[in-house]
Structure 1
Amino acid sequence: MPPALVASDLRKRYDSTDALRGVSVEVPEGQVVALLGPNGAGKSTLAKIACGLVRPSAGNAEVVGHRAGSDEARARVGYLAELFRFPAWATADELLRLHQRLARSDGGAQERARLLELVGLADASGKRVGNMSKGMQQRLGIAQALVGEPALLLLDEPTSALDPSGRKVVRNLLAEVRGRGVSVLLSSHLLSEVELVSDQVVIIAGGEVVRRGTSAELRKPRGVQIETSAGVRLFEGAGRDDAPRIVADLVAAGENVYGVEVLSSTLEDAYLEAVGEDAT
């Protein structure tokens, strides 16, 4: 099975603005890749190219081996835009039925019931969209993106309107779909959520990839902090592998050791370093 998404040297120009400047991203099967970047960095443009809503000016993108935007690729993609709108008069069940027709899914009532249960809306199938909270609408949006069992799920800020309970539902959902082999390209500003759910992180700024790696790889060691009988001491530049030696040296010198903490920078620190402190 080829990767769910392969974007190679993607470029997109709108009039005099370069939205993407040679972006290359790969989303392997069954992985969650988080796309981070300030507003206007090109995240939404990349997602729209992947689902066929926008054509690149140069470069290419493939979804499970098919050219992005082709009928074969569209059939393998589920998409939830950041600023989505659903008809207020439609019930949750009616909305999913509509998207089943659009996606040519033959899952029927069983698929609709399964997806609503998956996103925590099992008791809301007859509830109208206009009577739902923003958080409920967001979870319904994720359900519609999963209609037809896509291989690639494109989610643009899927937890922005959710409370902590709703975000936990989405985290559990991502873990479940990843376990089924579904790949996810997730765009989010909630870095704490990204650390919990992503396999890889790609940071974009100015239409270019500026950093990539796992959350652990992007964080930098800050030192080892040790609480002793003489007080708290920070050994700057030391890492996890240095901690046993430092403790042994302190004990040999006659100090009592009460606590050891390996300090590292956060994903937020890595993000701000990559895009600049003033980026929004």
Structure 2
Amino acid sequence: MRIRESIEELLSAPEGENYQFKEWKTKNNLHEAAKICCALANCGGGKLVLGVSDKRPRKVVGTAAFPQPERTRLDLMSKLRIGIDFYIYQHINGRVLVFDVASRPIGLPIQIESGTWWYHGDSLMLMPEEIRRDIYAEHIHDFSSDICPGATTDDLDKSAVEKFRKTWMDNRGNKRVAKLSGEQLLYDCGALTDDGVTYAALILFGNRKALMKYLPHAEIVFEYRSSEAAGPAAQRVDFREGFFSCYDKVWELVNLRRACGKAAKR
């Protein structure tokens, strides 16, 4: 997420692909908010600002919309599957609520039930097909080998690195791996280079704080459904940590469901 501006800086920001201002004094339209956040994410991330007039000179008008913003944030994240934060300004003219939306993942446009939304200037519209093709084409480049600016080895979970070491030794029978320092192990597998920490290192070994900062859209989701019928899952668990920090927990959930299924057939 971006740095939180002062209210003065927020009011002077240009409305468009990265900032959207809505008065919404009492309006609680989650569907409309999801469309706007979807478009902001597809345009590289941005902010939906409620309680401010959308025409210049902008003024704080105050909003009572979404009185439980944390619940709204979770609802939006569930619909969009990306990181969203919120914060509130208590201005003399009323409450200003801001939803800070992360950028879409590389190579993947964000969509909701009503479509894949996009901003062309200040116009909210369905994403043109040529833009969608360009986004999918981003997968040609493997971003996981890129260096993550600002990330350091302190952002990696040391216990996850040790789990990786054991897995490497068990699968390859390479005893030399046991003698490597944690840093050399990361160098040898390509997760760390002389230029810095790669995104692959964060995906595999990143701690929760680092993932929320550098890869807010990254998560592993376990869902169990007893049937193919539409509706909420009977069990859902979200993991926001590196793969080697949580894969044991994921397999525990899978094996538990397998055991329950076998018991039910007896």
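Odds and ends about this structure:
- Structure responsible for 1.00, with FRET efficiency 1/(1 + (r/R0)^6) of positions 118 and 182 (r between Cβ atoms, R0 = 41 Å, to 0.05) calculated and labels 1, 2 on offer: 1
- With mean count of other Cβ atoms within 10 Å over residues 102-109 derived as 18.1, matching label from 1, 2: 2
- FRET efficiency 1/(1 + (r/R0)^6) of positions 126 and 166 (r between Cβ atoms, R0 = 30 Å, to 0.05) derived as 0.90 - corresponding label from 1, 2: 1
- Highest-scoring label, criterion being relative contact order in percent (Cα under 8 Å, 6 or more apart), among 1, 2: 1
- Once percent of Cα pairs over 28 Å apart is evaluated on every structure in 1, 2, the highest one turns out to be 2.
- Which entry (1, 2) yields the derived value 23.1 for mean count of other Cβ atoms within 10 Å over residues 30-37: 1
- Per distance in nm of label points 7 Å out along Cα→Cβ at positions 206 and 222, the highest-valued of structures 1, 2: 1
- Comparison of 1, 2 - label where percent of Cα pairs over 19 Å apart, for residues 94-189 alone is highest: 2
- Structure (1, 2) behind the derived value 2.4 of distance in nm of label points 7 Å out along Cα→Cβ at positions 6 and 62: 2
No value in this document is a laboratory result; all are computed from the given coordinates. Bear in mind that the values here come from a model prediction, so they are computed numbers and not experimental data. Cβ atoms are built from the backbone, for glycine too; each structure is taken alone.
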